[in-house]
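Dropping the structures in below, format is structure tokens.
Please treat every number below as a calculation from the coordinates, not as lab data. Because the structure is predicted, anything quoted here is derived from the model rather than measured. Cβ atoms are built from the backbone, for glycine too; each structure is taken alone.
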Structure 1
Amino acid sequence: MSATRVLFIGGTGIISSAASALAAQRGMQVTLLNRGRSRRAPAEGVEVLTADIADAAAVDAALAGREFDVVADMIAFTPEQVQRDIDRFEGRTGQYVFISSASAYQKPVARLPITESTPLRNPYWQYSRDKIACEDLLSAAYRDRGFPVTVLRPSHTYDKWTIPAFGGWTAIDRLRRGEEIIVHGDGTSLWTLTHSRDFAVGFVGLLGNPLAYGDTFQITSDFVYTWNEIYSILAHASGVEPRIRYATSAAIDQAAPERAGQLTGDMAHSVVFDNTKIRRMVPDFNPTTALHHSAREIIDWHDAHPELQRVDPEMDALHERLLAQA
């Protein structure tokens, strides 16, 4: 029996790095198609094709008419990009995997825990509305023509390359300098964090699985924290005590309207997920990496790579403006 042929469009991001590595470890024939600009090295044993997915001629030349059992587009964000994939891969793949987002669920959330049947409606964040439109397009393609799509909805997924906090490394830098940081609300809303290694198990378990065609799965962990706990864990891993002050989400939106969608449309709301569906489909999906286990790995990795310690001056200034108002 030949190995499952999987094409990742992207393949070196937070989610896709872990997923492509695990797929290769499990004996799948993995190909990455990307621009070759990521700081993350491709997984061992995968094939890498270099092309910008937006350059049709370059993609045609790179793929040379090849067919795949699975195509997973990790960098499709708009209906136009999804339509491009449908036009290119319909009839050339046995399964198309689209990475949507749990931020697409209704905000405010009417009922917890969130399941795949929770309505999709996010009037606050364009990113989420675009993902909803992509899902609508793919649902129609499956319903009308049998296009073999599987939709995945991750929530906040992280790895050692990323700081799972609003502002990223800027927050860690402020904490280490003894400065206060602003946290939205009173820091007690609930937030789910999923390590990419755990996400990859659910992801890879769906590849080539015909029971997943035409269906949707959220893949998150069961590790739920308050924002106060998240910043406390990260601060202690950084060797300092957290100094936190609070601002309402409305005040933060007013001070930084360009960031309002991410906050008001997602991070300001409590999110807890029911992962029964993915567990039934992928029995070995069992997240084990909690933030209080992985925070030290994240900070140590950043300390060993100064190029990752990027302070966003706009985010730093936002903290100062909000602190002055508090």
Structure 2
Amino acid sequence: MTDLKSLTLKELEQETAAMGEKPFRARQLYGWMHGKLAAGYGEMTNLPKSFRQKCQERYGYTVLRAVRVQESRIDGTRKYLFELEDGDTVESVLMRYKHGLCVCISSQVGCRMGCRFCASTLDGLERNLRPSEMLEQVYAIIRHTGERVSNVVVMGSGEPLDNYDNLLRFIELLTDENGLHISQRNVTVSTCGLVPRIRQLADRKLQITLALSLHAATDEKRRSLMPIAERYSLGELTEVCAYYFGQTGRRITFEYSLMRGVNDSAADADLLAALVGRLNCHVNLIPVNPIRERDYVQSERKAVDAFGGRLRSRGITVTVRREMGRDIDGACGQLRRRYRDGEA
């Protein structure tokens, strides 16, 4: 069954024409789905009942149901566990910043990348999410809060570039002027470093922010943390990052999770500065969010500050990610895993 909410306006026009409907019906339907965020056909009050009935018979209409919502007492961050049509679940996070609301969404059910410090990958990959299922994480949170979202980050469970075609369709629909019309510059996509896909994405010349999960400044150490490093070296990564900037004019964000005694020494900082110093980039330092299945622990604040200071002294722009949602299973995959194990 065709997934209605994953169709572009042009495709929707073709579908409604095949149903014998007038062209403006497609725009009305699209507006209800992506502008007014209707949770069902029953809300589409200016569409004829006969048309809505035909749509219901012919097309799937994706709506996600929140089975768990946790809110941090520390910072107001909310973590959502959404149930999919097949009964599996995905996580999304709502974060409040001075500049507005940011939603972090998942791109896959599970993940096959195998990063050692991440809970999302512990049970492997179940399946890719459809564009509609990615959109619905944003839409459902807006419906729940009644507030507009200004930024969207594809940094939850899954590797977005491992779901490349659906990711591109998601971005197209999310930023379309006939829908939420979120600026591409307010969309961030995180990747562990699929070099061929980064090159493909660069050639699309989108104005999104690309965040590359680096976490180590030598191939040997990166391989110990991230299996993807067995396929693509740091040399290949920095080369494709330079290409990305050349194609898009958008600087790369390097995500670097600091783990005590693993990658947080002065020598690590110097190696990182040497690796990325010639690129137009900024480094986002992340005190790792511990998970019970692994023994990685956060670097001490003194070490985080010293690490950032060494990078800044070499002219690199550095931010330290504000910790959010620590008291509500903040790390990707934690809540879903607890729910599956009957603990949440």
Structure 3
Amino acid sequence: MGGRKKNSILFLILILSVPTLFALDILFGTVSIPFVDFKSAFTGGELSRGTEIIIFQSRIPKAFTAIICGAALSLSGLLMQTLFRNPLAGPYILGVSSGAGLGVAIFVMGAGAIGFSLTNSITLTLASMLGSLGILLILFLVSTKVKDVMTLLILGVMIGSIATALIGIIQYFTSDAQLKSFLIWTLGSLEGVSFDHLKLMMLILLPSSIVAFGISKNLNAILLGDNYAKSLGISLKTSRLLIIILTGVLAGMVTAFCGPIGFVGIIVPHICRLLFQTAEHKILIPGSLLLGASMMLLSDLLAHLPGDGFSLPINSITSIIGIPIIIWIIFNKRSISNSF
């Protein structure tokens, strides 16, 4: 089968998988929705008040949140792996997640220590975004002085470790109630994202995706080495800063609205490379966006399989899916370092 025909078939499958999983994610949950009601919801038929609330105020926003988060994490993971030419680099490798966690810890547990309650969703989102942007600002300033990407990677890990250490100190001095609120946030959740939040998330994801696609040639060159990129007249400094900004904004957005969600940004780019057998970013970027959206929808669907009003943390599901995939790649003697 020709490469172009194969890619077309793969893209068709990925495109169809998103609405299919979207529909399944609405149908199944802690309360199953009959297909007749599902059909009525999208054809203007009559619905009970309870079913209408479940579909339009809970299931649909949650499914759209899964699509946006999966796409954003996958794209940021692809950008990080390209920048560092490291298959284990992920969207949170630069400490963005730790910064978001520190922001939430300060607002939730720090404010609780002085007698204030700041645990509503708006406050958590604001705190997370401020923490992410704080780390991003530090990395932005550092990247203007540091030329070696591996040094920047190490500094990002160190900054993240410092933020994690500060979180541990805050946890030690906080009350049980505030600590519980923070721990619940760290489990990750697609619930509670309103349509207004979704609009903001789309306003971040769409331009970021367009910009990433627009610098595909730069990403391809960076993947082949700094010297090769310089020989093509590419500004490594500008490209590096742009990648860091895109990754920080995308990962910070997801962490702010949904908490830290792991493994999606690491494994989706790998799967795309294995499926399409290419390092061409004009193929990998849309492929990662679609596959990431599908993976998050599937993860949310699996999180609600227990039923009876019970659901599992989304972060646990993505880890359970992600770790076996990495192990499968290794044991099939397909070295992840050769996936580039």
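Table for the structure above
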{"read-out": "Structure (1, 2, 3) behind the derived value 17.5 of mean count of other Cβ atoms within 10 Å over residues 5-12", "value": "2"}
{"read-out": "Value 4.3, calculated as distance in nm of label points 7 Å out along Cα→Cβ at positions 285 and 317, assigned to which of 1, 2, 3", "value": "1"}
{"read-out": "Top of 1, 2, 3 by mean count of other Cβ atoms within 10 Å over residues 253-260, largest first", "value": "3"}
{"read-out": "Per distance in nm of label points 7 Å out along Cα→Cβ at positions 53 and 189, the highest-valued of structures 1, 2, 3", "value": "2"}
{"read-out": "Structure responsible for 18, with relative contact order in percent (Cα under 8 Å, 6 or more apart) calculated and labels 1, 2, 3 on offer", "value": "1"}
